[in-house]
Structure P
């Protein structure tokens, strides 16, 4: 199985699939925000940036999947973004379903390096909702619960793909490779 995962991580199809999945997730978030007026909270924006990180990792992986350094960088970004998103989605689940007086949510998102994405692109990064609000359920689960499951799957798969990178690549057999089988 690890050899198979390594072989597909060296190709572009798996990275393209990750790109399609994360693009679908980002479009769904924007449709929920602008079409159904489900305003995102700060934790939702952090989860959105995590999905964007996985999206960028998929683009990086599609650029040169055969290059070891680029592939490992893409997998590392994928792992980091999935763990980042999982931590914030779990925090949101705790705030929504197991609230304590100590729970609080920032008024404005804080991004790395002091970037002001919420001011530059407010239609995507501005947080108008409250973290403790339960805005809707899909198939009986709140969106933060779905995101916890999705980020868990992303993290699990990305770690397995990283582990698979140490496995020796499958080699193609040539017409003279039958000698190896007889030894």
Structure Q
């Protein structure tokens, strides 16, 4: 009897040890899994200041665009980035950008970043296509802009044992109504890398 009792105890102890290892491995995988943080433009936060339009030849516009971007980190480690880059483009040409400072988003939380972007565009005299495009949009009363955001950094997971580079990106199409100086956000796409 003592031999079978000892064998039974060994089998139970081995099974318990294996079960603990499996549970520990699952917990480590759960906490070590790193996803890409998400960035989004808060729709109600976009404001236009000092909006000026010059429809004469060559046409131009300038404005200050106040934005607020929210970065959501769903990881169990913090997301650190040395800088964020916010850019505004008109007709594929960058017309304004700003760099945000070094920042971090704590584990499983979000952070809002405010920025003011000075936007200025003047159509080239020797480019009649750009001149007519901007004059046409001024005539319609709407100036379309594309807003890009990029936050490149590292997610540090599971007691800082794992570090993985991640980039949160966003791209929003917006239109500025010339008469009301209001911004309409047409659509936003969140890109993950």
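A short reminder: the numbers here are calculations on the coordinates, not readings from a lab. All of these numbers come straight from a predicted model, not from anything done at the bench. Cβ atoms are built from the backbone, for glycine too; each structure is taken alone.
Some notes on this structure:
- Label whose coordinates, when distance in nm of label points 7 Å out along Cα→Cβ at positions 71 and 151 is calculated, return 2.8 (choices P, Q): P
- Parent structure of the calculated result 2.9, given that distance in nm of label points 7 Å out along Cα→Cβ at positions 23 and 127 is the read-out and P, Q the choices: P
- Here relative contact order in percent (Cα under 8 Å, 6 or more apart) is compared for structures P, Q. The highest value is that of P.
- Structure from which 6.7 was derived, mean projected area of the Cα convex hull in nm², for residues 63-142 alone, options P, Q: Q
- helix-only ellipticity at 222 nm (-39500 (n - 2.57) for each DSSP H run of 4 or more, over all residues; to 500) from the coordinates reads -8000; which among P, Q: Q
- When semi-axes √(5λ) of the Cα gyration tensor in Å is computed across structures P, Q, the figure 56, 14, 13 traces back to Q.
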